[in-house]
Every structure is written in C-alpha cells, then in structure tokens.
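Just below sit the structures, each encoded as structure tokens.
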Structure I
Amino acid sequence: TEKQYGNTLHLDEMHFISGNPWGEECNKTPITFKNRHAPEFQPGTLTRLNDKEYVIESQNRVQGIAPGQFAVIYDAKGHLCYGSGIITGQNVIL
C-alpha cells in the first residue's frame, strides 16, 4: 500500500566510521544510502539537525521505512561508507 512508502528518513544516534566528514556543514549534502536490508543504493541528500540527528531526503520513494531499523550512509557514488543511524518514526519537515 501507499503507507509502506516514503521519501524522508529521520535518523537518530548517528555513528560515523571515521568521524563526521562534513562537521556542522551538512545541509542537503548529496549521498547514497541503503534502507534496512535493501540491496540497492538510493540517491538522496543528508541534513544535520544536531550532533546525533540527521534527515535523509530520498530522490525515490522508499519502501519499508521502519523505526528501529538502520539506514547506512555512503558517498554520492556509493563507493565509501560513512556510517549509519537508527531510523525513528519522527516526521521532520525541512
């Protein structure tokens, strides 16, 4: 159903592998990401809300945005993994 799809993923408890590559300057930064166990990279943007909260805005509608699952963040080409965060059920309007 349509309720299974969305474009916004709110992430909490963000953890970076080698430190935050953008610092405080993360505002609609181009990325790719994987949602839960999906094998495909999805294009989108990443915006920092505070030290541990971020929002992904996906270019494509994503199925199964489930609180408690993880989203994994990669560079725009999908070559370098930056880290991951826990998906929350929070709705964020940027």
Structure II
Amino acid sequence: MAEVKQSLQETGSKERESYKSVFLKKQSVCNRQSVYISGEIQKRIMQIVGVITGKKVSIGNFIDNVLEEHLNTHNDVLSALYREEMQKRIFNQPKENKE
C-alpha cells in the first residue's frame, strides 16, 4: 500500500490530469473499423480504463486516443519514412517491355 501511495505522490496531479485529458476522453468515433489486439492487452485496457473512468470511456475510445497521440507525436518521423518508401517505389518501378 505504501508503494502505491508513493507512486501516486511521484506522479504529479498535473501529469495525471494531462494524461486523462489526452487519453481518457470520451468522443464519438464515426466510421468504425475492426482491429484485432491480443486478449491480454484488451483485458488490461478494459480493467484500467474501466476503473479510472467508471466505465464512461470505451476501450475503442482509449485506443483511438492513444493512436491519435502517437501519430501526432511521431508525425515527422512517420512522414519521412513514408516519403522514403514512396521514393523507393517510384524509382524502382519495373520497366515496361516495348515490343
């Protein structure tokens, strides 16, 4: 119990509130798609998000929020990698046979 109390004290309230505002927000998700995750990860997310939000935020909302933040945070790297791969494809096109 003392470890939990110490951990909560080390993680500042601003940091906790910031996390909640980014990842534990409820939003409407239009045009949903199915994605498969491991059962273990699903159970962990369900337990954590369910307890913290009182089951007001769905697993789908949480995952959508996490992925949105990841894409925003790593946009520069992802864009560079994407451009790099597209360049490879453009310049490595098989030549057409002209007969």
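Each of I, II could give helix-only ellipticity at 222 nm (-39500 (n - 2.57) for each DSSP H run of 4 or more, over all residues; to 500), but the derived value -21500 comes from II.
One of I, II was used to compute log10 I(q)/I(0) by the Debye sum over Cα atoms at q = 0.14, 0.16, 0.18, 0.20 Å⁻¹, and the result was -0.42, -0.55, -0.71, -0.90. Which label is that? Corresponding structure: I. Each of I, II could give relative contact order in percent (Cα under 8 Å, 6 or more apart), but the derived value 38 comes from I. In this comparison of I, II, the computed figure 10.2 for mean count of other Cβ atoms within 10 Å over residues 69-76 is attributed to II.
Values quoted throughout were computed directly from the atomic coordinates according to the rules given, and no laboratory measurement underlies them. As the structure is a computational prediction, the values presented were derived from the model and not from experiment. Cβ atoms are built from the backbone, for glycine too; each structure is taken alone.
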